[in-house]
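Read-outs: derived from the displayed coordinates by stated rules, not from any lab. Being a predicted model, the structure only gives us computed values, none of them experimental. Cβ atoms are built from the backbone, for glycine too; each structure is taken alone.
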Structure P
């Protein structure tokens, strides 16, 4: 009987350690999400603060249950927290994240305006998904002189680039250009995210008003 009890403890111990690690992960990531999305409010994302709160509270409660040696309650708390987080992400956060993905709305504008011989491309930024949306070649340019050469074309031109890049080159382009649309894109390096840098804004530029 004693041997059976020892075997049960040995079998439960890995589960307890896994639960503890998951609870700590929930607590730390949830606290971080609360800090960024609810306290300092550096970025707006629907449901992100709620997800952070659920993760932080769920992780803390799970740790309390573990300290009280109630493994079943701890695991149940973790599972419930993860389920709530998953539903919130699917129903709220992911749909709201679409506003930080400008490729599709930019493509819709290009599709409604572009002629058969139009030149479409991006400057210093790769947008392979645009080929799927437009069903036409998308040029990728990285040098200012090449961008100038593109805008010498007599055809209509549509280019997507970061707004600061456009500000630096627009006065050197051979023709008047027009911003057809602006939109932020969630394209942050981790260090910029931690520093609270603004999300980069991208513009759709054309030589046709």
Structure Q
């Protein structure tokens, strides 16, 4: 069984997963679930990929993915989105419009079917979607390419209009130990995402 890079995982987990459980007596340990879920996610991703005639790709974060279509890869094409760094040296998080479906990896049950999400800020979505959308390297204000550790590099230029991808997320990159409608706590998730549009962040009103 493949092992993911614990240094990167620890860095990511530190940003917001030091949460305690509902009874406030036992702390949530994301590393426990990365380890527990790894084999099941690998088997599930391989099974889906085989049925599609594709290959599932493993990333050191523990996320698996299948790239179905690249979408726009010409930076001069109409609708192409360039991911930028803001004045605080942070990636500007875009707004996205997508069609998506979701399944529970543990059971295969669908929790979302043919859903459409319009003009939603990526910052409001689960962390696994950030990994999928954002490019692995991005040019800073000085023109230097910087490594982005919140990306799994599905596409060098990030997901774009027309991109289609299947992502298989460990539960800490989904809803962790929170229960959602039709999603039990600590559930690894399978998402199929078709990107309709990627746009700049909404302007800030002064």
With mean count of other Cβ atoms within 10 Å over residues 55-62 derived from the coordinates and found to be 21.4, which of P, Q does the value describe? P
Among P, Q, structure where log10 I(q)/I(0) by the Debye sum over Cα atoms at q = 0.18, 0.24 Å⁻¹, for residues 127-182 alone as derived comes to -0.67, -1.16: P
Rank structures P, Q by relative contact order in percent (Cα under 8 Å, 6 or more apart) and report only the one at the top, that is, the highest. Q
If Kirkwood radius over Cα pairs in Å computes to 17.7, which of P, Q did it come from? Q
Which one of P, Q has helix-only ellipticity at 222 nm (-39500 (n - 2.57) for each DSSP H run of 4 or more, over all residues; to 500), as calculated from the coordinates, equal to -6000? Q
